[in-house]
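The data blocks that follow each hold one structure.
Please treat every number below as a calculation from the coordinates, not as lab data. Keep in mind the model is a prediction, meaning the values are calculated, not measured. Cβ atoms are built from the backbone, for glycine too; each structure is taken alone.
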Structure P
Amino acid sequence: MFNVCAACGSFNAEHDVRDGEPGWGTAVCPDCGAGERFRRLPLFVVTGPSGAGKTTTCRLLTRTLPECVVLESDILWGAIDMSGHDGLGRYWNAWLRLVVNIHQAGRSVVLCGTVVPSLMESRPSRRFFSATHYAALTCDDAELERRLRGRPEWRGCDDAFIAEHLSFNRWFRSNPYPDQPPIELIDTTHATVEESAEAVRRWVRSRL
């Protein structure tokens, strides 16, 4: 939906969005002005450096957070053309377009993947959500390095990769985010997967 206007049939993704009653909005066709009512729900993004526990936590949440649809963003990696200018931005906008359509079934999405809020907030499809909430799984540098070095060789965790994600980990733990939405930090240094998942569940449910 929101690509083909039901009234005039034009194909245009650049709809204007108008507020409606709580939980709803109206997408307005830029060509004919017709409006289409849609569910406008919050999106929850679980981010953080590689090795902090996103994938294992996401797998557990798919079974233990039934009020939401929990998705791992890596499932589309390689399926979307990311060449040229703003390839990564196009990747995340494709995800947001998919999520807003999933929301029409009445459940918010929890999207787990390595991303910074500024990239999500600048995407055209961001306007279809009532809010975007961000949480980052992080841990102590020494523990993150231990986890990454313990991965099998085929995962490609060489020194450069580890250095990049240690830097990303420090960014989450120390950056005041002056130009970005707030990020809830969830420390997984000593937490089990179940404890990390419970922390994310509490965070999501407090904002639904």
Structure Q
Amino acid sequence: MFSDAQTDFISIFRERHSVRYFDPSHTLSEHEIKELLTLAGTAPSSWNLQHWKFVAFTDSAAKEKLFSIANSQKQVVNASVTIAILGDLQANRNVETVYRPIVQAGLEDAYAGYASYPTLIGQIEGAYANATPTYRRDEAIRNASLAAMQLMLAARAKGLDSGPMVGFDADAFVKAFNVPTRYIPVLLVAIGKATKPARLTTRFSTEQTIVWNGFEPDTTL
């Protein structure tokens, strides 16, 4: 049996749908946006390096610039805020900022993994120094996507609607908004109040998505 709190949380999952039509008159304060992004930033990440950067679009002129880059998707300008989630290709550079204050305060034993701080630094730097051509990009996208999903769930928990978008020109985005080479655009998330309900979608049954204990050998090969 689920507790009431657990049931409420499950309702958030079930009620979150991708919305395309937003009320352009609905606004969010800077405080409310920061609150959403704070929750998004509690997502898990490899080595706790937090491979994400958020670009919040609230200004109408900035939204209009983004609108043309995002294939003229109206939710970009009508949403209360559109968040671009960027992935960090150089997340290894976050080590000192993430770990050093805790170590200097002598609190490393209270935090997961911090007691082995010198070993962690070696592991992280080794992984990035010897990375395959796709490693940095894969890590950036993988971890930033976790934050993006958490952002959408946070929005739903606050009674807001959201819609993720990957239909935009990433190169044009980088150029238009002066994105440093360290970051890559992963996706956009529009957040606000829906004016139309999300369209119905179908889902695979659970039985269609589960493989228990590995795949059977392919005897046809």
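Any idea which of P, Q comes out highest on distance in nm of label points 7 Å out along Cα→Cβ at positions 126 and 150?
P
Out of P, Q, choose the structure whose coordinates give FRET efficiency 1/(1 + (r/R0)^6) of positions 22 and 102 (r between Cβ atoms, R0 = 25 Å, to 0.05) equal to 0.80 when calculated.
Source structure for this number: P.
Distance in nm of label points 7 Å out along Cα→Cβ at positions 46 and 166 was computed and gave 2.7; which structure, P, Q, did it come from?
Derived from P, not from the others.
One of P, Q was used to compute mean count of other Cβ atoms within 10 Å over residues 118-125, and the answer was 16.2. Which one was it?
Comparing all candidates, it corresponds to P.
Give the label, chosen from P, Q, of the structure having the highest value of FRET efficiency 1/(1 + (r/R0)^6) of positions 30 and 142 (r between Cβ atoms, R0 = 35 Å, to 0.05).
When FRET efficiency 1/(1 + (r/R0)^6) of positions 30 and 142 (r between Cβ atoms, R0 = 35 Å, to 0.05) is computed for each of P, Q, structure Q gives the biggest number.
Could you tell me which structure in P, Q was used to calculate semi-axes √(5λ) of the Cα gyration tensor in Å as 31, 25, 21?
Structure of origin is Q.
Upon calculation of helix-only ellipticity at 222 nm (-39500 (n - 2.57) for each DSSP H run of 4 or more, over all residues; to 500) from the atomic coordinates, which of the structures P, Q produces -10500?
Source structure: P.
Using relative contact order in percent (Cα under 8 Å, 6 or more apart), single out the structure from P, Q with the greatest value.
Once relative contact order in percent (Cα under 8 Å, 6 or more apart) is tallied for P, Q, the winner is Q.
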